[in-house]
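Asker: Listed below are the structures to be examined.
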Structure I
């Protein structure tokens with residue numbers, strides 16, 4: 001990621017699946033809506049993903065009790081199939097996701113610029129929980 005004056009936070013996971021399967025589950029909206037939540041009291045009811053540089057994405061994040069909903073959205077800056085995704089969120093924060101083969105598992109390293117509302121610890125925990133949910137989803141698939 002390009003150096004900025006913003007704090008960057010990194011989360012990572014080792015997913016026991018081939019990189020092609022990991023990529024598909026990370027990028028296809030029908031998969032994203034199955035794993036894209038930090039806890040069981042949230043869900044992702046819809047997603048749109050135009051996976052190409054300049055392409056837009058939007059994933060609705062909603063509380064199951066109906067109390068809150070927002071769109072996690074942005075524009076892709078770089079897409080290298082099975083290697084890297086970089087994007088800019090609507091508030092101009094940058095995110096970079098690196099996929100690499102680590103033997104037969106796939107390593108995912110996700111680095112994002114922190115926002116100024118929630119503590120860095122809370123943000124790290126939330127993004128790591130979503131990544132852990134992704135790992136669980138992929139590893140439970142056939």
Structure II
């Protein structure tokens with residue numbers, strides 16, 4: 001149940017982010033969540049969009065270099081220690097987190113954290129019997 005994520009480089013200058021958003025707006029595509037990590041010259045914008053392939057094509061047509069990667073969305077209890085409990089399970093399975101970002105999802109007392117692992121399918125197999133709730137794409141985008 002990996003979710004497709006778009007990653008693209010954007011220049012670190014005024015108007016770069018709005019250019020991406022204008023393209024998505026023109027295509028009538030909605031961003032579920034995003035993350036931006038920057039340096040002095042550029043940023044890496046990561047997006048979760050239901051119609052990720054349509055978004056990829058539109059962004060590439062506009063000159064952006066876009067990479068599609070698999071990520072896992074995991075529900076995390078929104079309480080002290082909620083993330084710590086999830087990370088302990090990941091540590092027990094020796095799963096290294098490449099990066100992660102969180103967002104609220106309107107699920108009562110839960111948040112959602114998007115995790116990038118080197119091998120998402122392998123992570124799913126390791127975590128299948130653990131007390132972890134993975135969020136499916138159809139749930140995330142409804």
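Asker: For distance in nm of label points 7 Å out along Cα→Cβ at positions 40 and 104, the calculated result is 3.7, so let me know which of I, II that is.
Answerer: Here the read-out was taken from II.
Asker: Follow-up. Taking mean count of other Cβ atoms within 10 Å over residues 24-31 from the coordinates of each of I, II, which one would give 16.8?
Answerer: Matching structure: I.
Asker: I, II: which one has Cα extents along the principal axes in Å, as calculated, at 43, 33, 28?
Answerer: Only one of I, II returns 43, 33, 28 for Cα extents along the principal axes in Å, namely II.
Asker: Further question on the same structure: Out of I, II, which one gives 3.2 for distance in nm of label points 7 Å out along Cα→Cβ at positions 32 and 80 as computed from the coordinates? It would help to have the intermediate numbers written out before the result.
Answerer: Values: I: 2.1; II: 3.2.
The correct label is II.
Asker: Among I, II, considering only volume of the Cα convex hull per residue in Å³, for residues 48-127 alone, which has the greatest calculated value?
Answerer: That would be structure I.
Values quoted throughout were computed directly from the atomic coordinates according to the rules given, and no laboratory measurement underlies them. Nothing here was measured: the structure is a model prediction, and the numbers come from that model. Cβ atoms are built from the backbone, for glycine too; each structure is taken alone.
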